[in-house]
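Each value in this text was obtained by applying a stated rule to the coordinates, not by laboratory testing. None of the values given here were measured: they were computed from a predicted structure. Cβ atoms are built from the backbone, for glycine too; each structure is taken alone.
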Structure I
Amino acid sequence: MKKYAFGIDIGGTTVKIGLFSEEGDLTKKWEIPTRKDNGGCYILSDIAKSVEEEMKKQGILKDEILGIGIDVPGPVLEERIVNKCANLGWGVLDVTAEIRRLTGIEKVMVTNDANSATLGEMWKGGGQGHKDLVMITLGTGIGGGIVHDGKIIAGAFGAAGEIGHICVNKEETFVCGCGKKGHLEQYASATGIVKKAQQVLDESDRPSMLRDETYLSCKAVFDCAKKGDDLSLQILDFVGEQLGNACAMISAVFDPEVYVIGGGVSKAGELLIDLIRDHYKKYAFHASVNTEFVLATLGNDAGMYGAVKMVL
């Protein structure tokens with residue numbers, strides 16, 4: 001008898017659902033809308049309905065399902081209880097108990113979305129072959145996850161891996177989205193890179209390809225840097241220094257085998273990896289100086305892979 005499992009990635013706009021074989025092969029994936037009205041009360045019932053419809057379509061029985069893994073954009077306690085998730089409208093919610101009730105499937109495990117993506121990249125993505133790794137996701141903000149001996153470290157309060165909130169500048173006067181100041185997210189996220197670029201352009205009259213851009217974006221900064229634009233290269237050198245310094249701090253505490261760099265900013269490719277690595281080597285303790293830096297490879301599917309990995 002074949003066995004299957006579901007990996008489910010709950011986002012603010014859509015829910016990604018994957019049907020996986022027992023061996024971890026993704027056999028089908030689809031999306032449903034994330035209905036956030038009425039405090040997100042329809043989200044889990046919509047998921048249960050979609051899962052059951054797919055099982056019926058494929059002729060899969062409940063005793064052929066090994067379990068359901070779910071990730072959510074918020075802190076999770078005991079791999080089951082979501083501890084407030086503003087993006088979905090949830091307060092404290094026992095997701096495991098609710099999905100069990102709705103589907104009749106006993107094994108249900110829940111984790112934070114960044115942690116899930118990290119687990120997925122370790123299992124089937126850029127971090128394959130490693131059991132101690134850190135993932136950093138560079139997007140509108142900065143998230144991350146930590147895996148030790150093949151298992152996610154969530155922390156005592158579910159906040160392990162909040163890499164974007166490492167303080168890298170005690171002199172900063174502007175406030176981070178979290179309410180504190182000088183955090184990595186303010187400088188090395190896509191938002192932070194654009195802000196830094198605008199600041200450098202405003203403070204100087206140096207020529208730059210960036211001045212010809214109708215819309216100043218993170219991608220534009222990297223594209224101009226790849227064409228040899230000095231000002232863009234200067235901006236990205238600053239960004240690389242912040243990331244390299246933060247990774248050196250992490251290595252002094254956790255000492256991972258590899259850093260996996262994901263998120264929209266990682267589309268810049270090896271230029272970004274080289275920038276981070278070069279600055280990391282300047283700051284890292286000598287025993288950790290040769291830690292690897294690689295790009296994430298699973299893209300938007302990483303969360304589904306990590307979620308299903310928990311139950312397989």
Structure II
Amino acid sequence: MSEVRTHQLIIPETLAGARLDRALSELLADYSRTLLKMLIEEGRVLVNGATRRPRDPVRAGDEVALEVTLAATGHLAREKVDFEVVHADRDVIVVNKPAGLVVHPGAGNPGRTLVNGLLHRYPKLAELPRAGLIHRLDKDTSGLLVVARTPAAFQTLTAAMSGRKIHRRYHAIVNGVMVAGGTVDAAISRDRVHRTRMRVSEGGREAVTHHRVLKRFRAHTYVELTLETGRTHQIRVHMQHIGYPILGDPVYGGRRRLPPAALPELVAMLDAFDRQALHAREIAFEHPRTGEPLAFECALPGDFEAVLEVLEADRVAVPA
């Protein structure tokens with residue numbers, strides 16, 4: 001089977017005069033500009049009820065309608081891939097994805113992904129869009145992901161995600177010492193120059209992240225983050241936006257930060273830590289068939305715990 005997504009959009013003032021394909025890529029960051037351009041060329045995008053060319057400019061207030069068909073994943077290879085299954089029943093699976101594992105095959109990652117591993121363990125997932133995945137995590141983010149096992153569960157959980165009824169909590173180590181928690185309410189869109197990156201933009205899609213301090217160190221903070229929305233790179237972009245980028249983030253993290261007279265063990269640890277310190281620790285939702293409340297939590301991975309231990313040793317060894 002395939003999944004068909006329908007979108008009804010209004011072009012904002014900030015995108016007035018932009019090419020149609022670029023405007024759509026800003027408003028629909030989950031899809032590539034190449035895919036959106038193809039849909040326009042095939043006449044599957046209507047602007048005020050009429051077809052347009054990808055290069056045609058849009059006006060503020062234009063009404064855009066389109067359908068995106070996502071094919072099932074039966075053509076993908078079934079490969080043995082290591083990951084932990086936290087929960088599995090006949091309707092839903094919850095997995096703990098390790099850092100370094102790509103979720104879905106794509107350019108540069110044709111195989112050995114989480115999807116390939118899911119298809120190996122649960123062949124019937126080949127009948128579902130995205131092998132039943134309801135959401136994603138970046139390659140170097142670890143933690144919990146929800147997978148539907150039936151078409152009915154897929155539809156129910158996808159609607160729950162869109163309706164903000166799947167609650168996700170992350171833990172992270174950020175650069176800088178945060179004074180207090182708070183909320184980042186800042187829209188996000190794809191970067192116009194670096195298409196693999198996201199940025200805070202007034203014309204982007206709504207994005208809200210809540211954060212609270214768990215522990216302060218001399219030049220870093222251990223934080224808990226809760227998502228209201230699920231935009232691409234949302235936590236990473238929001239933390240950079242408020243001046244506390246995630247430790248080790250190769251895209252949004254900036255230069256390494258060290259406290260004065262840092263312990264040699266801390267310097268070595270931070271030099272060796274080559275991914276963003278971000279972990280999807282908790283997830284909660286209603287079971288797609290029974291409505292029963294479900295909640296899952298997974299421990300921090302070893303490399304993340306090791307950084308926290310050395311940060312604490314440095315904090316104790318060098319008094320403020």
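Here are the numbers:
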read-out	value
With distance in nm of label points 7 Å out along Cα→Cβ at positions 114 and 250 derived as 1.8, matching label from I, II	II
Per relative contact order in percent (Cα under 8 Å, 6 or more apart), the highest-valued of structures I, II	I
Which entry (I, II) yields the derived value -6500 for helix-only ellipticity at 222 nm (-39500 (n - 2.57) for each DSSP H run of 4 or more, over all residues; to 500)	II
